[in-house]
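J.: Next come the structures, one after another.
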Structure 1
Amino acid sequence: MSAVSPPSREEAKRIAVFEAAATVFAQYGFRRTTMNDIAEAAAISRPALYLMFENKEHLFAELATFRLEQAAGAAEQALASTSPLTERFLDAVLVFERIFYEPIADSPHGAELMDTNISLKNERMTDRLEKLMTTLVAELNKAEKAGEIQFSSAPGTPREFVELLFTSIGGIKKKATSGADFRKQVRQLTEIFLDTLQS
């Protein structure tokens, strides 16, 4: 396995801005945050920030895309383990949400930030989510062929199973009271879903 190349200087600078922006968005929410707030948090000038991003909406969308790529990659890595299906599938779901959603789970502006994320979703995010969904479905199909699970008595297809699971997790996001509460409920939900497929 080849070593992962370190990010370029320019990419490292963008990542530093993303980290600063994520903190500011979580603290103030999307509407109240200004580009000046982010520039100050990232310790760069406002003109320098505008050279990197057209506006606040562009920065937020790029941040969300960056986090999604990180989350999906980590989830796919979890799926590649040799542990039993329930364990590797649950690990994949939890690590995805830990990277993509949990950074704002305890923010008082979490709901606003999720709504903003949906409204600013770009084609790259849609494509990356679709790739992850396809990988999760393929993992279920592989597990069925190996006799770990069976869909013969399930109420839907593997694709419908994955879509329903993530729709249900979306509902948990609206009701969970903290990051810890969110993780607990996601774990319980995913285990219940997978239990219905045990052969």
Structure 2
Amino acid sequence: MYIEQYLNEEQDPKVVEKLLGKLKDMLTSGEVISYIAVQKKPAITLHPDCVVITTKRIILCESAKLGLTTNFEIFPWQDVKDVAFKEEFFGAKFTVIPQNNENLTVEYIPKVQARKLYQLASEALEKKREEQRLRELELKKLATPPLPKPLPEESSSERKLKIEEEPFVKANAEPEDEITAKLKKLKLLFEKQLITQEEYENKKNDILSQF
């Protein structure tokens, strides 16, 4: 894994290289590291903490036991309510605000890196919120019966032909199955990964209960 792409704002190369060695075994399928911020205290920082942003989550990395181990606080984007940062005389404080837990803050993040963290994290949260909005909209559509389509105007000859063919049509056409249509649309949403497995199963059970 090349480290040059993570050294845009003068991050410590040795710290980044060591951290990437640990992170490569933690990444899931399709997950990509977007940015790494490295703590820099006013004095010499032998074992700095780090903040990592990926396409799927934000990771706070706390150095422990003189740098021999690392404690990871991991938050998938759907579990993050917001992020914030505050610039101070020495660096900045970067804070993760989870949905259900206490806020977590990493201090002495270089100001440029803190701004970049905030920018990328805010973009990831906006994207996740938009995905959630679209998912809820699609689920709402499934729960709402469709409005009947207006019939086009017919000429007298067309009405006469329709009356003559109506018995044949009634005998051969199957009634429209609204529940089947809803199940097909729900499965399509799941296959496009617009809803989770849990949402798919719950909504499917709701639709089947309408029998």
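J.: A value of 8, 32, 32, 20, 8, 2 was computed for P(r) over Cα pairs in 10 Å bins from 0, in percent; which of 1, 2 is the source structure?
T.: 1
J.: Suppose you compute relative contact order in percent (Cα under 8 Å, 6 or more apart) for every structure in 1, 2: which one lands on 12?
T.: 2
J.: Now, a different point. Here distance in nm of label points 7 Å out along Cα→Cβ at positions 10 and 66 was calculated and came to 3.0; which of the structures 1, 2 was it taken from?
T.: Going through each structure in turn, the value belongs to 2.
J.: Continuing with the same structure: Could you figure out which one of 1, 2 the value -24000 for helix-only ellipticity at 222 nm (-39500 (n - 2.57) for each DSSP H run of 4 or more, over all residues; to 500) was computed from?
T.: Structure of origin is 1.
J.: Here's another thing I want to ask about it. If mean count of other Cβ atoms within 10 Å over residues 90-97 computes to 19.0, which of 1, 2 did it come from?
T.: Label of the source structure: 2.
J.: With mean count of other Cβ atoms within 10 Å over residues 34-41 computed per structure, which member of 1, 2 shows the largest figure?
T.: Largest calculated value belongs to 2.
Throughout, read-outs are computed from the coordinates displayed, never taken from laboratory work. The structure presented is a predicted model; accordingly, all values stated were derived computationally and were not measured. Cβ atoms are built from the backbone, for glycine too; each structure is taken alone.
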